[in-house]
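> What follows are several structures.
Laboratory data are not the source of any read-out in this text; all were calculated from the coordinates shown. Given the structure is predicted, the values throughout are model-derived calculations rather than measurements. Cβ atoms are built from the backbone, for glycine too; each structure is taken alone.
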Structure I
Amino acid sequence: MSAFRPPEQPRSNVEVVELGYEHFNHGDLGWVLAHLDPEIVWEDARQMPDARVYRGLGEVRSFLRSFGRHWEEIRFELEELREVEDSVLAFVHLVGRGKASGAEVDAHVVHVWEMENLKVLRIRTFFDREEAVRAMGVSG
């Protein structure tokens, strides 16, 4: 396994998303936060208990930092990316273990990243692949 080296600045929306997951998985929230619009909106999947919408950089920062408190380990493994205009659909394999419970999590989610000028404006989370694709108005 090679050592993690911070890559150059992203040149496309797809690179922002790819590098965002890579940096998150290596614990580099600073890089992730630097690529979010100050008015970022992050939406949990509606099926989640206590699903929330986080508004603004402060709320999203707190949400992302909470992962370290609740998860012994968590990884978002990219399976597929699709760019649709100024958005990127990210099909992701979520793997983790709860800190308190030790429960293993192995799930598939879709994040819809809405972008402008290489900054993330909004992220919507879906458990259902088809629902995410429909929300983007593209064919499956």
Structure II
Amino acid sequence: MQGDYTVRIWEARTGAHILTYRGHIDRVTAIAWSPDGQHIASTSDDGTIQVWETNTGKKVYVCTDHSQTVSCVAWSPNGKYLVSGSWDKMVRVWDVATGACLHTYRGHTQWVNAVAWSPDNKHIASGSWDKTVHIFSLGTSI
């Protein structure tokens, strides 16, 4: 089924449409607000993560290192990084300022479908269809 592959922002009280973010070329799979509310990250079956300014809808950058559907994304508590999980079985950490992939974590044997940051910014967790949860220590690199 053909879709419009957009992310839309609506006013909760009135139901009024505010903004539409366009750029994905396949189904949108997940979204996450930045801690400061200034950006939204969206993921897609097109294998990308796109980061948008919330007020303008302007696309800031596109992360393209995953080779398959990106199924989940989360912002670090300090808002400087993103973590993503994909059907390519990879967990990736991204620098929000540049869009660069900083780390790639391997170990899952099936799709990664959940990611989260620890409150202290020092660990990320990932869950997979392989029925495991992995905890990765970021050390002092972030």
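> Tell me which structure, out of I, II, gives 0 once helix-only ellipticity at 222 nm (-39500 (n - 2.57) for each DSSP H run of 4 or more, over all residues; to 500) is calculated.
This figure was derived from II.
> Among I, II, considering only Rg/Rh (Cα atoms, Kirkwood Rh), which has the greatest calculated value? Walk me through the intermediate numbers first.
Details: I: 0.94; II: 0.97.
The structure with the largest value is II.
> Out of I, II, which structure matches 14 when relative contact order in percent (Cα under 8 Å, 6 or more apart) is calculated? Provide the component values of the computation, followed by the final result.
Working: I: 23; II: 14.
Label of the originating structure: II.
> Matching task: 1.7 is the computed value of distance in nm of label points 7 Å out along Cα→Cβ at positions 84 and 100. Pick the structure from I, II.
Computed on structure II.
> To which of I, II does the computed value 1.2 (distance in nm of label points 7 Å out along Cα→Cβ at positions 36 and 92) belong?
So the calculation was done on I.
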